[in-house]
Structure formats: structure tokens, C-alpha cells
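Got some structures for you, see below.
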Structure P
Amino acid sequence: MRIITGIYKKRNLFLVPGMSTRPTSSFNREVIFSVLQDYAGCRVLDLFAGSGSLGLETLSRGAVWVDFVEFAPSAINTILQNINLLGCSENCHLWRKKVDVYLKSCENKYDIIFIDPPYNKNLINPTLKLIYEKSLLNEEGSIIVEHSPQEIIAEEFLPYITKEKYFKRSHFTWLRARNNDLNQESSLPK
């Protein structure tokens, strides 16, 4: 697996050994990064980080900070290897926590939040619920979810979906911040 573009372009990353994680393929990363390409100055949250490839790609593209959240020991070791490989430890932090525990205590706000959990484990909607309850997404920010075709985004989050892409084995959903509702309403003529 390689970084697609930016300062770490074509650098090979370590993969999590074994079958405990599902790495985001090069095709899927191309899908994700073709929609939103400008990460300059962004603060990023990479949930269920796996190898850290999504967050590291954003650092390569100009993000200023990434928080990686991962609990599996083999994935934690792989993320640390990749951070050391790229020499980007001053621009990120690895949180060794379960995602829900991290989100419940989080006080940061992010421009980009990646949600890429194990498929079909009912983790997407509870994760979205915590993000929106805690208002962790900046006003102009985006949540990017990679999920199984069998996993459906809950109805309560449908108003925040800005884009969807469907493929045979993976679906991608982009969501915006809730507070954009207020901005859209206030910009309407009276």
C-alpha cells in the first residue's frame, strides 16, 4: 500500500499483519480522496485507524494534525511503524482506546473525520451519534464513512449526507456538520 500523492507520495506503508483488519484498498482510497482533495491546514480524526493509511494520506496532502484512534495491538504497532517510517510524529497522536471511549471524552474539533470500522459490526451509527452529540466536526467539516453495502446509515443522519458512492463490496458516505443547517437557514431571504 502506497501514499497516493503529496510530500510522502509513493512511500510504501506497512500493513497490519493477519486477517484481523480490512485494509482500505488503493482503489477505495482513490475514491475517498477524489471527492475531497484539499487537506491543507486540516485537523483530522482517523477512527478505527487500522494501518493509519487514511490519516497519513491527509498529512501527505497538507493536514496539520491527525489523531489516530485504534484498539487492536497489531494495528497499533503498524500505525507506529508507519509514523516512524514517514517521520511525522510531530503532526499526529495515536490514541490506544476503543472508539466510543475516545469520542465520549474528546473535546477537540476536526475538519475531517474518517470512520472505517470492521464491516457489519453495527459500529457506524453509534459512532455518528457520538460525533454529532459532541459536535466534534467543525462547521465546514466532513465525515467520510467507508461501510459494507449491508450497513445502512440511520434515518436521523440522512439530512447530513452530501454524497454517496456505491460499489460492489464497499459504500462511501460523506456527511456534513449539523450546524450547517443554521447557516443555510440564516442565509435564506426573509
Structure Q
Amino acid sequence: MNLTVLGAAGATGTPLVEQALAADHQVTALVRSQGRLTITNPNLHVVQGDATDRAAVSQAMKGADVLISTLGAPGPVMAEATRAIVAVAAQEGPRRIVMLSSFAVARDRLTPASKLLTRIAMGSQIKDKTAGEEALRASGLDWTIVYPTKLTNGPKSEPRVVPETEKVGVSDTISRADVASFLLQAATDAAYSRRAVVITG
């Protein structure tokens, strides 16, 4: 499978690229700085550019079967980047988009205390990510939005999909390796088509 990964040099993007290559996928990684992604593999193609730049996004998405976004930078990035993704995918493909978000954005899935804490600490990020997700949901593309709980650098184990009746909070954690594993699974699993999924460790 041909995968495009945005945010490939980030803390979650890097293990995602490693796991995808280990599974023999072809990976195109969009990175802001060429030197930040140190992985070398004949199945890896690196494109330098900004995820908010439609020309760079278009170059990275050429020939892709699925795009996985692990973007998580602070600031008004997600909404602008998602609009670029949607515009390119609508014209050139791919139709399948898997987007990493944060459990803080899934407001109805939080415990009351966590809802208050995240609103105070992450208000601007929540607003930015929500705007991006709204653009993706309205796009007509085949999307999955993944909401991991608090991220750690722990080892890979087995991510758990949280039932919709279950609330999550700031004490719930999941390793970035597990998030990467789930993103890769969601890229090919039709069960997650047009779904927003909360995962934890």
C-alpha cells in the first residue's frame, strides 16, 4: 500500500513510519525539515514542505492510497492543513484520510474534571483541531478521526478502542507506539470508515 504521512518527523509520526515500512508499505513522508527524519529505507520517499502549503501536500499525496496525518503542532495549523488535505484529496485523491487528534477535542467523551482541565490548558488547540475536523467531516471523503488519550513514550502493546458509553480523563494514557499501530490498522480497516474513535492503552 502507498501511504502518505504528514507530521512524519514528529513523536508519533516517526514510529508510524517505522511500523509502516516494517509492514512493507511504500511511505511518502512530508516533513518541514529534511534532516528531522533520520530513517533510511528504499521504500521511504521524503518530501520537504509545510502541511499548510497545498503544493507541498499535493506533491506528497501523489499516488497515495491513504493519507495519515499525525500533525499536532501548537498554533493555528490543523484547520489550515486539513483544508489543504481536503482540497487536494477531492481533486487528486486519495479518498481515504486517517487523522490523529486528541481526546481533549472529543468533549462529550471526557469526565467532567478532564473537560474543565483541558478547556483551560488546551483551549486554542481544541478550537483549531475542531475546525479542521469539521472540514474533514464535511468533505465527502472516507475519513477516520482518532482520539488517543494522554500520550507516553512507553513500549508498543495493544491499543484499546474505548466504548462510546465510557468516559476518559487525563489519567488515561497510551503509548505513541500503540497510537501508530492503530493509525496503521485504521488505514485499511473499513470498520473505522467515517468514524471518530477514542483509543487508550
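Assorted remarks:
- Taking relative contact order in percent (Cα under 8 Å, 6 or more apart) as the criterion, the top-ranked structure out of P, Q is Q, with the highest value.
- Test item: Rg and Dmax of the Cα atoms in Å, for residues 103-158 alone calculated as 13.3, 36, pick one of P, Q: Q
- In this comparison of P, Q, the computed figure -8500 for helix-only ellipticity at 222 nm (-39500 (n - 2.57) for each DSSP H run of 4 or more, over all residues; to 500) is attributed to P.
Readers should treat all values here as calculations from the given coordinates under stated rules, not as data from a laboratory. This structure is a prediction, so every number in the text was calculated from the model and none was measured.
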